[in-house]
Structure 1
Amino acid sequence: MYSLAFSILFVSFLILTLLVRFWLASRHIRHVLRHRAAVPAEFAEKIPLAAHQKAADYTVAKTKFGMLALLVNTAVLIGFTLLGGLQWLSTQIFQHTGPGMGYQIALLAGFALISGLIDLPFDYYKQFHMEQGFGFNKMTRTLFFADMAKGAALGAAIGLPLVWVVLTLMGKAGNLWWLYAWLVWSGFQLLMMVLFPTVIAPLFNKFTPLADAPLKARIEGLLARVGFASKGLFVMDGSKRSAHGNAYFSGFGANKRIVFFDTLLARLAPQEIEAVLAHELGHFKLKHIVKRIAMMFAISLAFLALLGYLKNQMWFYTGLGVDPMILPGQSNDAMMLLLFVLVLPVFTFLFGPLTSISSRKHEFEADAFAARHTDARDLVSALVKMYEDNASTLTPDPLHSAFYDTHPPASVRIHHLNLAAP
């Protein structure tokens with residue numbers, strides 16, 4: 001009875017999520033196309049019509065591609081759950097491994113392999129047709145598959161030991177296993193923040209110290225003014241993969257690095273680069289990063305507590321197409337993890353705007369911080385160039401933007417900055 005009710009609830013939320021996402025995507029496409037013919041008045045003297053239309057076409061292409069991927073992913077989700085895909089995979093693996101931790105690890109690895117193979121055609125099409133068609137792809141096919149192999153190897157090297165620890169806790173740590181798992185997960189996340197800049201990122205990109213002496217002096221002056229210490233200024237060879245440009249911080253605590261894409265340095269003037277960096281510094285100085293980490297830890301604790309409850313609820317398994325008793329003497333912990341990860345986005349999707357609202361608030365605050373420490377007009381000119389170079393639409397559908405976008409719409413953001421300009 002409970003399993004049937006949960007099946008109905010799951011299908012209802014899945015349909016609702018699908019309808020809302022398609023509705024928002026359709027609104028977005030219509031709105032962007034409706035404003036394709038003319039550059040918005042506030043950008044008319046800054047962005048050519050051809051660039052505006054390219055951004056509109058790129059946005060529409062990405063949105064349509066996302067709708068197709070959504071349909072496929074929904075079908076795959078139903079196949080794995082209600083149609084018995086995970087049940088079949090579990091049985092097949094068990095026949096070769098027998099009971100034990102080997103079976104559980106193999107089940108997770110098998111699922112990851114199948115999911116990766118399903119995603120591969122979409123990733124390939126996106127990179128070598130859509131991105132390439134709009135002039136953004138710089139990646140060779142050799143590099144594409146090398147990145148994929150490196151990512152898979154790194155995921156196995158890092159993920160499998162972590163999974164083994166979590167599964168061991170689930171099986172042997174008693175009713176509070178989820179709390180111990182949360183402590184392990186939190187420690188793992190902090191460790192990755194420390195290791196990412198010096199160990200993981202260099203496996204995929206080349207990082208060289210910033211060599212432009214005048215620009216370096218300008219940036220170091222900004223760092224001194226705002227009281228920010230870093231482990232260095234680096235340039236990343238982003239141009240070997242994409243024409244998109246960006247800048248970011250990596251690391252944690254005293255291990256922080258400032259990284260510029262080479263494409264960004266080639267496009268922006270020194271004062272514009274300084275303004276972009278001031279915005280990123282604002283996120284750190286205003287404790288946005290710490291707040292996001294704390295929120296991530298709090299949410300993960302709540303979800304793990306929920307997982308701890310659902311672990312022993314038979315209706316959760318059977319309501320999602322899995323018979324937990326089909327394998328005699330075998331723990332279902334790996335299956336539980338898979339089911340939870342698969343269905344959680346279905347039930348949490350409608351809470352997405354809350355995260356977007358918080359993120360946009362932080363972006364406004366970081367812009368205000370940048371305007372206090374640099375000339376707001378330099379950040380405006382940098383943003384306009386970045387919108388143009390990245391083919392970011394200037395006319396998103398307001399509702400779509402409010403639901404999904406972590407950054408304010410271009411017109412709103414620049415209006416705020418213009419008010420702060422001298």
Structure 2
Amino acid sequence: MFTLLFITFLLGDLLIRLWLAKRQIRHVLQHRDAVPTEFAQRIGLTSHQRAADYTAARTQLHMVERVIEAAVLLGLTLLGGLQFLDIHLARLIDSEMLRQLALVGAVLVVLGVVGLPFTIWRTFKLEAQYGFNRMTVRLFIHDTLKILAITLILGTPLLAGILWVMAHTGTDWAWWAWGLWVTFNLLILWLYPSFIAPIFNRFTPLDDPELSERIHALAKRCRFGLSSLYIMDGSKRSAHGNAYFAGFGRHRRIVLFDTLLSRLNTDELEAVLAHELGHFTHKHVLRRIIINFGAALIFVQLLAWLSTQLWFYTGLGVTPQLGRANDGLALILFFLAIPVFTFWATPLGSLFSRRDEFQADRFAVTQCGAAPLASALVKLYDDNAASLTPDPLHSAWYDSHPSAAVRIQHLQHEH
């Protein structure tokens with residue numbers, strides 16, 4: 001019964017994704033030859049057509065990627081791939097902890113190898129074709145090795161800790177595992193800005209007194225404890241621009257991509273940062289962290305129950321080993337299968353995210369006015385080749401931000 005349920009949800013997931021993707025491509029290309037009226041004075045037809053073609057190409061690649069991912073998922077589960085790995089690693093490794101770590105690692109390697117060609121194609125073909133990629137092959141290899149090293153250094157102790165907790169803390173292990181997961185995530189939030197991010201990028205203090213003064217004044221008005229302003233060399237990898245803030249308490253920092261700094265004027269940069277600080281003021285980030293931790297608790301409790309049910313294993317094509325720990329097996333099966341069932345909640349998450357974006361926009365308008373933010377957004381849509389005419393249903397299902405036209409209309413109304 002569970003096998004049938006899994007197949008049904010997987011097929012539903014795949015068919016809905018492909019249907020939405022086809023709708024997106026068709027809708028974007030149908031509107032390719034006419035710039036929407038609200039953008040006609042700021043974005044040329046050539047840029048609009050480039051954005052439409054870029055969106056269609058990205059969506060087509062995602063369709064192929066999702067089909068391959070679904071095939072790999074079936075191969076690992078119902079077609080016996082995970083069972084094969086589990087049995088052969090049991091013959092090779094006597095230590096229970098090492099065997100389970102190796103099993104999880106082997107599955108991650110399989111998924112990584114399958115995903116690598118898509119990453120390479122996306123970076124060196126798709127992004128390069130539309131003028132976004134600035135990453136060299138050498139830098140790509142270095143980044144890949146760095147990510148692998150960080151994953152091993154940080155992820156292996158976490159996985160080993162969770163497996164140990166599952167094996168040694170009895171029926172309450174889910175609470176201990178959840179506590180370990182929360183602690184790990186808080187540690188990453190603390191480590192990232194000062195220790196992890198500098199491994200990949202160079203950060204230099206903002207050398208623009210006028211902009212620095214205005215940002216510090218903005219942060220003070222928003223009661224944001226800003227300790228430092230940095231410029232990040234994002235241009236060495238991509239032409240896309242961005243900005244973010246990180247840190248805790250009075251040790252927060254704001255980071256501007258150099259690509260963003262080179263494109264927007266002072267008023268527009270201040271408006272963009274005001275939007276980001278709107279998320280801080282309205283506690284969107286804190287709320288999302290709390291929601292994510294709450295969801296993690298629910299999922300780990302569900303995992304604790306499923307790991308004791310034989311049908312959970314056999315329904316996904318695996319027979320647990322008698323007399324040996326199957327905790328690693330349960331972890332893998334759960335994280336492989338759960339996205340198939342949670343995919344249907346995507347529109348709800350997207351809806352709440354768009355609501356937060358509107359609220360952050362309104363906050364930015366109170367701080368800097370509507371015109372600078374609208375001007376900045378139009379430039380960013382143009383520079384990033386974001387489609388101005390997405391399919392409404394595709395946008396409602398996936399998009400964490402409002403569509404360009406809707407967002408600009410809201411800002412004009414605020415004005």
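Looking at FRET efficiency 1/(1 + (r/R0)^6) of positions 42 and 282 (r between Cβ atoms, R0 = 25 Å, to 0.05) over structures 1, 2, structure 1 comes out largest.
Looking at distance in nm of label points 7 Å out along Cα→Cβ at positions 2 and 154 over structures 1, 2, structure 1 comes out largest.
FYI, it's all coordinate maths here, none of it is from the lab. Since the model is a prediction, treat every value here as computed from it, not as a measurement. Cβ atoms are built from the backbone, for glycine too; each structure is taken alone.
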